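*Asks:* Multiple structures are listed underneath, in structure tokens.
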Structure P
Amino acid sequence: MSSSFDLPDVDFLTTGAIGPPGQRVFYLQARHAGRVVSLRLEKTQVSALCQYLENMLGNLPPAEPAEQDMDLIEPVVAEWIVGPMRVIYDEGDDRIVLVADEMVDEGEDAAEAQIHATRAQVAALVRHGNEVVAAGRPPCPLCGGPLDPEGHMCVRLNGHRDLAP
């Protein structure tokens, strides 16, 4: 089993991607007491997390996004790959807790990361995460699939025509 992490009152929280569009690797990264934890996840997980957090923030008192550099802290070394995620609002501490479980095979014990962040940090994560997701390959106007630099065999055209970006 990999290491678990409990990061109360993080001083840095971001998401980012490394690599060219179509081959990017996505990360969730947090820092507490000088310790940086990087977790690998999928683009769809970043997108879903940002959408969920944005809806959650809409039901809480407003918070201006924290002003900070949102770039990943180098070197980026993933502790493990994220599987299921949960989000909890701790009303007593006014913190949003991101809980990520390690992706493991059935029957194995999974590590867990708990990241406690302010509403302002989460608002910044949502804004930046949406930008990171949108910075990839542009979508096909017909089917919504990603357009590669070499073109795209669109399923809406039954693969009969190659659409260039």
Structure Q
Amino acid sequence: MEECAYIGLGTNLGDRELNLLAAVAELGRMPGTRVTALSPFYETEPVGGVPQGDFYNAAARIATTLSPLELLKELKRIETEVFHRLASGRWGARSMDLDILLYADLILAEEKLAIPHPRLAERRFVLQPLADLAPSLVHPSLGSSIAELLASLTTTDRVVQI
């Protein structure tokens, strides 16, 4: 059975726009998966205090027959095999970062995977592209829509559509 999931994409190394486009193509190549929507791309300032270049971020909606753990495995495979992502530490620079933001209305807290993404509601660079795709989608554990979560942010992180 197909489930709807939302994937966050981010890159700040190399040709950032090309990286995002290539990542979307790779999402569509995953077994039992098709991309059903893509947000605009945003240039965003890095969070976490690590000095580095600005990111390009986006969100994609997919329909997939993969389980959440199978999906995670495929996303990590794309990061390492396609984008040659190296360990850069927490909040470090990366050629591609692919995160499961939401998977149907699932709430999951396992050692290797938490759904919804644990910091989704705190990050403008995640909420803005997600709101472009699904503003009325309700966060399954917080009970607020994506648009409401975005409107309630008090951070002033720079997120500019490109």
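Coordinate-derived values only; no laboratory data. This structure is a prediction, so every number in the text was calculated from the model and none was measured. Cβ atoms are built from the backbone, for glycine too; each structure is taken alone.
*Asks:* I have 25 for relative contact order in percent (Cα under 8 Å, 6 or more apart), calculated from one of the structures P, Q. Which structure is it?
*Replies:* Working through the options, I get structure P.
*Asks:* Suppose distance in nm of label points 7 Å out along Cα→Cβ at positions 136 and 152 works out to 1.2; of P, Q, which structure was it derived from?
*Replies:* Source structure: P.
*Asks:* Assuming 10 is percent of Cα pairs over 29 Å apart as calculated from a single structure, say which of P, Q it is.
*Replies:* Q
*Asks:* Comparing P, Q, where is mean count of other Cβ atoms within 10 Å over residues 24-31 highest?
*Replies:* P
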